[in-house]
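These notes open a run of structures that come right after.
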Structure 1
Amino acid sequence: MSRRWLTVVAGALQADDGRWLMHCRPLEKHHGGLWEFPGGKIEPSEIPVESLIRELREELGIGIAHGVCTPVSFAEEHAAEGQKGIVILLYKIAVWQGSPAALEGGKVGWFTPAEINRLDKPPLDCELADRLFAQTE
């Protein structure tokens, strides 16, 4: 039996100056051209934080230790006709090794919360940003 939903992890990377990293999805992908918190799918053999560490290494080329990933919030979207629902688990990260770069296409940028609120984002990333910034104000 296949799952009717997909679980995804995302990282909210906060720089020392208070800005947050966002990833603009490649145009040819679902939600192409929209800004999101970087991350990806949880593999069946992984716990969420392991997936987050792997995904951010693959997508951004950075190293992250397990102990610096702090759960912040989640957002969910019910399944549309013929598609799976999605749950995104968001973790805050303030320490990493390396310089984040968009290794799988798209681009990355550093933004203040006010700037992120003005970016075009998928609906779940809008929810996650609202919840994250409500906690950090």
Structure 2
Amino acid sequence: MPLGQAKKISDVCLLVENIERTVDFYVNKLGFRMRRRAEGFADFHNDGITLAAWELDHINRHTGASNLRAPKGAHKVCVAMQLDTPAEIDRLYAELSAKGVSFYRAPDDYVWNARCVYFTDPDDTLWELYAWLEGGPGDYHDEHR
């Protein structure tokens, strides 16, 4: 069985420049609860996959992976969180805006049949909050079956 079908993705690890700044944002602005904290690393409780953050210089020292920084404003990943209703998008937009989270624009209904809103964390990781509109995501198509 191919890897992509054998196991579900268990963790998403954001590669960040400053772990303290990242922890502050995710705990104090987005309301995540810390699960583990170590030098250059943190991960957070969530009902879905584990969200982790690993400082670029720390991962470089321990694994040899590059610590090259992306230019300001460059996005390499979009972390999406599905909410139950479109009204939750509007509520969270107001709540997070009051905490200083900057959004690209107000929530809107998009052609893919979802109400969405977008913001970035301090390391320019793009976040999408979305909820399906009436009718949901539509049919699932897999031409390779």
Structure 3
Amino acid sequence: MLARTGLEAQEALVCTMVLAAATGGGITDREIGVMSGLVQTLPIFRNFSAERLGTATDAAVALLDEEDGLAHAARLIRGALEPRLRETAYALACEVVAADGFVQQEALRMLDFIRSELHLDPLVAAAIERGARARHQQA
């Protein structure tokens, strides 16, 4: 992923999830589980293998370690996703952030960054956020 100037849509979705998970000191086991579950169950990932998930995740983490890696990742993600899939990317990021049951300030800043970079309508983003919050409520 690092040497390329573009990503496939599925790789961009994985990269978006990694961005969301990497905030706050690293990716937790719970976040890895959520990402894996999403890749295994969502139609957008129908032909995306577990091996490709591992490769895309590792490449996304390496990308973030580059100088200006966050901005580079955002450009690659935006370039790979048509507008309707940008909403999907944001929804996946919200699912990953909600996975730990609490949202840290760094994660909120990252969601704001992703929302801005994907040029999402604020009302659409708010609806996606509320949906993720509702799915992760505890009794």
Comparing relative contact order in percent (Cα under 8 Å, 6 or more apart) across 1, 2, 3, which structure shows the greatest value?
3
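From which structure (1, 2, 3) was helix-only ellipticity at 222 nm (-39500 (n - 2.57) for each DSSP H run of 4 or more, over all residues; to 500) calculated, if the value obtained is -7500?
Details: 1: -7500; 2: -5500; 3: -22500.
Derived from 1, not from the others.
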A value of 33, 22, 16 was derived for Cα extents along the principal axes in Å, for residues 20-75 alone; which structure in 1, 2, 3 was it taken from?
3
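None of the figures in this text is laboratory data; all of them are computed from the coordinates on show. Just so you know, these numbers come straight off a predicted model, no measurement behind them.
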